[in-house]
Structure 1
Amino acid sequence: MRNVDVVVVGAGQAGLSAGYHLRRAGLTPGRDFVVLDHSPRAGGAWQFRWPSLTYGKVHGMHALPGMELTGADGSRPSSEVIGEYFTAYEERFGLRVRRPVDVTAVREGEGGRLLVETPEGDWSTRALISATGTWDRPFWPRYTGQETFRGRQLHTAGYPGPEEFTGLRVIVVGGGASGTQHLMEIAPYAAQTFWVTRRPPVFVDGDFGENAGREAVARVEERVRQGLPPQSVVSVTGLPLNDAVRRAREQGVLDRLPMFDRITPTGAVWADGHSVEADAILWATGFRPAIDHLTPLKLRKPGGGIRMDGTRAVRDDRIHLVGYGPSASTIGANRAGRAAVREIGRLLAREPALVH
């Protein structure tokens, strides 16, 4: 059993931001706090992005606190560029991230502390920052006949790039940014593409400005305050209407179909009897927060989410979630890391420390 003041779970943007602010608050990595990450290397979820997602295509990547990302080659895969940046960041600030370490559960420990369980040994901590994001929980909807489909089914989390779909008829399901990106990449290679969404997509012309950003964050914050699962960003903001999207719409690539009624062995059928034949179904249906490790603490509300006050779980002020809900963006994660450390500082100041 190892004792620390704070355990940070996850070393993506949110976890590294939290580690940076813990250091600035005077805590020492490895002695006062530890960052545990289950990924094989630095880069957070970015390291798993498909090769065709180059850094130049990344929308809204904000630098980590205290160190800018400069001189990046926009033609290189984002997984490489951001992976190298995160590696350099961990080294510069001496965060000493331990990986690969899987946190399997967080539960009540002794003396008012939390017990963080991992296959590599357990940790006793006074506070926990959960920065696990969503990448490990891809959401797969269920439809009648799905198991009978003889083609290939895959999710954004396993998207290999557009070349894999050469000559195929492909159904892309999902009205978010990933769905539109996949369609625009796949269309030049595929024999035919079909875009299916539950709701008509809303395209927003013009820049996503500061006011729109505040409004989107406020709507997501209200949901997590009520203990509801956070919404996706696109459901709040709409899809940006840029030049590439305009061309795709003109070419018919982004002609949307309503949600099908069922899946057949060779394609999909709608309630009105319309059908299409397909060789692959790509589910660009988003992700859910990866918070199963917190299950023993019984933080979830009946609505399925964790009720939050800022970054703090309302039911347990030792638990902070960053990169969750309104902070599930790179700039939001930075701010949330700082806010969580400020709150934890107050908690540590009023609770007696254990000798390390």
Structure 2
Amino acid sequence: MTGQQIVEVDPHDESAVIAWREVMAAAARHEVGQHATIWTEQELLAMVQQPGKARRTLLFNGLLDGEVVAAGSLSLRLLDNVDAAEIDVAVRPDVRRRGLGSQMLVRLEEMARTEGRTRFEAEARWPYAGPSDGAGTAGVEFAQRHGYSFGLGDVQRELDLPVDDALLAELAAEASPYHAGYEIRSWEGPVPDDLVVSWLELSSTLMTEAPTGAMEREAEAVDVGAHRESEEIQAKQGRTTWHTVALDRDGTVVAYTQLVVSGSEQQFIFQWGTLVHREHRGHRLGMAVKVANHRFLQAGADVTGRRVATWNAEVNDHMIGINERLGYATAARNGELQKKLV
């Protein structure tokens, strides 16, 4: 073990937050190279400086001789999954194998326990050519040595933009006859007031409706106030969300998808959730909303030279099929791991 000093980061100490980010970025690039997706300084500072009612996130720096060489985060949901803690640990590649990551993990787990959390969640990344269960990869091996079990394997896929207009038109035409009884509606920015409740009622189930493997989770809380707070934070981060939903005859959201464009990240656009209510599946609404959202984005923003990054459980054949029709290609792997104390 080393004489590492672990300190909690003051969210208003920008130099300490940026040093934390640099370690996280170096570790991510070491694992998956150009496929690393890294929060910008603007995005990170806005998130830690304005915590909302739904989540509290703490950052920690590990120092050797005053230099930040390790980083950790502890994220606690406050409205749902209140027995869980999301933990992330990174060590600068040139100082690994010295016990720095283990020391950081022990500190984070101790804090999680004091918060009454008994279910710890973590993730690990590795190249797509590696094994689907991460066997032998650094992050998964590290987590398993500390009592974490592999719960679910995800695949990161990427899509070069812009998508050919002819392909989008073809896919839209294929899906159209199946969803004639639904309205497809798109918008940029916050969720409209007339849709926010039914949008949340659907989107809050993504954590449990998408494949979960051996991961234990509960649905998110439906809280309009918390959602509006998150939208305010996204605005401060410089992020713009492009939404498309499908509405049934009563005007209820029964399918949705989101693309998130960062004002300070020029490489990636992020595909967030896509979900169709289980009672409305079989109408190709997943394809319909994703195609409509890509068309809406490309009509309203300059996306030339950018890539969309998305993650799907490797067993989620239906969504993977949609993404492959759109042109997404495999890029990297991600493992979801969990440790339960009781």
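Details
- Structure (1, 2) behind the derived value 16.5 of mean count of other Cβ atoms within 10 Å over residues 33-40: 2
- Which entry (1, 2) yields the derived value 18.4 for mean count of other Cβ atoms within 10 Å over residues 105-112: 2
- Parent structure of the calculated result 65, 40, 38, given that Cα extents along the principal axes in Å is the read-out and 1, 2 the choices: 2
- Of the structures 1, 2, the one that -10000 was derived from, the read-out being helix-only ellipticity at 222 nm (-39500 (n - 2.57) for each DSSP H run of 4 or more, over all residues; to 500): 2
- Highest-scoring label, criterion being mean count of other Cβ atoms within 10 Å over residues 137-144, among 1, 2: 2
- Read-out mean count of other Cβ atoms within 10 Å over residues 65-72, computed value 18.6, structure in 1, 2: 2
- With distance in nm of label points 7 Å out along Cα→Cβ at positions 25 and 289 derived as 1.9, matching label from 1, 2: 1
Since every read-out is calculated from the coordinates, none of them should be taken as a lab result. Computed from a predicted model, the values in this text were never measured in an experiment. Cβ atoms are built from the backbone, for glycine too; each structure is taken alone.
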